[in-house]
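Values quoted throughout were computed directly from the atomic coordinates according to the rules given, and no laboratory measurement underlies them. Fair warning: this is a prediction, and the values are worked out from it, not measured in the lab. Cβ atoms are built from the backbone, for glycine too; each structure is taken alone.
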Structure 1
């Protein structure tokens, strides 16, 4: 899926690597392996610095996101490659919330970019759909909404308990994600932008989305823009995904609809994402979780992490290298050089080795 180069225009890159927990520790090294092959073949310097933030550190030291981490990442790195967080030894997942949500909010990574792209016809559950039918981008507002943690309990643990969760939407936050979606469409020659909300029920928070969308859309008259309520969008994306190029929506709805899109394109194991602030240090990660049930077995699928790495390369301005990486993933699917979850018999490391060799040949 094409993206917008937003960072350093193709010079040297310094990457923070945070494998995290579970299969994150298995798939992230494979993505780094492929990136090293890209950097070597394209003769572009790329430095990787790994950070051990995850459940092990949290349990050992009581530390999730260390003091000064935000400043180090912001000032000393171009991008972050993230693995996955979640460990049954931390039932509350407090460390995961502290690290991932902490990075998103404290670095103001307000764009969550989720490409939905079918890379092989056999992967979609939709009948008679092909690669050309499922190719779109979901932009999720990533710094506001119901995920900001505003709310509380009253009479907790009693029969009269009340729980309140506030949906926070600012004009600044809504306008910048809507503009980003339109700019992405314009930059990539895409013709359709759909904004989705639930303003018929959420008549304060999403009235703001309606008003901002109506004010911004005339500035992009060449783009066919429309609005759908989120329930209608969910039905339509299943009925006919061909009608969508770019979707933009709020934090909660974007989380849900992008997972639905990922399933149409083959599942979360093939779903990459970017947490982006244009021109600033941004974070790229596969969407799948830490999958503790298969961690350590050597069968974790690294393709989501590799595709997230391709998004990172585009962010850095390395578009030919990003294209080569995606083509390698597509070739792996075509030749069934994949892990068991995708119908293959290869182990995690073997898939990484194969992809690294493939991009080296492609970029020579």
Structure 2
């Protein structure tokens, strides 16, 4: 926890983002040592003289313990890159945010997430489509990710909640500065069935420059992005662009060629996005039709000591099957068979090259 406090402190220094923070951690070994470093040491670590001076200025005016206690007193949780609960998909993007602030919680269920974004000036058609897509996805165990904005975002969050599903709202402000203000009640509901998330420090106002960067988090949290009604200059198109960069699927709902709200989505389709003609298009493309089946199998099948041993060994960092066999001393065929069953039950994920990571839940899968 001590190192987390100092990582948070560095995010208050304008100009220190993911790349520079990682460079400081690599040079000094931990954030606390870096925070207490001299200007000379900071420049030796790669900061410019101006940025080193800015760091010392912030340090002189900030009581780290008091600031961190203030965050905790508001019920705000903090995730860093090293936390096992840091979203796996988001961690895979280029320069993932070093710090996530959230109110609510992120669970392993949120691994299966789809972003729904679009115009604030949503039409009746767009509202109907958004509601239907979010509802069906939620019924299939898919978490809905959006930005809490007016229009499509709010409809998507509300539909997911009404369907009893989970939803994540990514803000362009601190999680204590809900914007727009009329969505405070919606945000409170989201916190009970998901989380309100931001990489901006608490207290950060909803400035216009904050919103385009937050769209990369919306994309990063998701397996796919669905754009429903977007003008040619819509922020939803920025999210779609990030999704393409992140290797995510991009779906766009076709619309009236004469409607301003459909010009952006129709253009996306012309440029290669998949036209979304039915929700099953998403479910089939991402193999999400197995999601409920996977969860039911996980509940129905009992665990055993072998699963428990493997689950205890496998963590957030990829571990090769040969290393798992070596550390457990179990026969390779038994390890492989157990891993296959654990993957089916959603306890572990294979991340390529016969390497596995754990999908943690609040309670242990096996009690001795």
Structure 3
């Protein structure tokens, strides 16, 4: 177990490891976290926390009362899993075709471990501590639903913090970003429509596959030649579908892809440029084109003051040498919907690569990081609500 300040009781960690492995063995997809919800509620009540559930959601809120019941600091953990068949071979592996391949079982357990610690220590902070157990992070809509359901009100949340287990960081290292942490996520679907015909008589057709191929190639210049090289952006085409056989030019071709940035203005500009490029190129070739956007999450950008608070807490937890500011990721996260409402910070907890990368069928959360995660959240509470009785 990693040595932390404050130290976390070994018996508590053993309980959490058992709990985490139970969660891992019984994962649930976004919006279907019913068994997980019931377990979270049971553990929170056993720890002495007030609980809140919702009629049309699997979200759970745990509340540890402070001296001022009108305000609170929130800590968030996601609970859902992914549609991946696990191949880890571990005794606690899932066999259902659903898998905790992103470590949400670890996130949920860390927050439950914190609840257990609060209940046993019996201390009251200057204000309430609100624990947000969020469903449907992988679907990108869990945070917004919790906000609509009043998760940041009654008592009002003044700051919010979350963490994610990160295999790219060595075990026990805390990643704290002063600004951008993760990227915005916008997915698109482009349909290029031409006129089909015989593959040996292209002069009678308007070939959508040729146009689509040119569009894929030309679109790469939107990042490489139209954007500041120091501004992170990714434009990826992940799906192309056109035609069904070798000698027929089809009527249309479908392209799907994703756009990621850390900057809202760049995000909007690239979307407009892709639309203009697709329209201009296809119009020049005599074809029609339509583009549909599925807007996902905004970029996760930490509040400078809350990032500084979290960094101070992390240094107190593990020491200066265990706190870094790594490069941000182009992966997405729905935590920024909380950050749009209240200041906060999203942190990375080093897991080491031994358990595999995220979203991999062999991944398993590193239980050796559990103590560091619980201690980090405790230190954040000390920094944000340090006045105790």
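Once distance in nm of label points 7 Å out along Cα→Cβ at positions 315 and 347 is evaluated on every structure in 1, 2, 3, the highest one turns out to be 1.
Comparing distance in nm of label points 7 Å out along Cα→Cβ at positions 75 and 355 across structures 1, 2, 3, the highest figure is found for 2.
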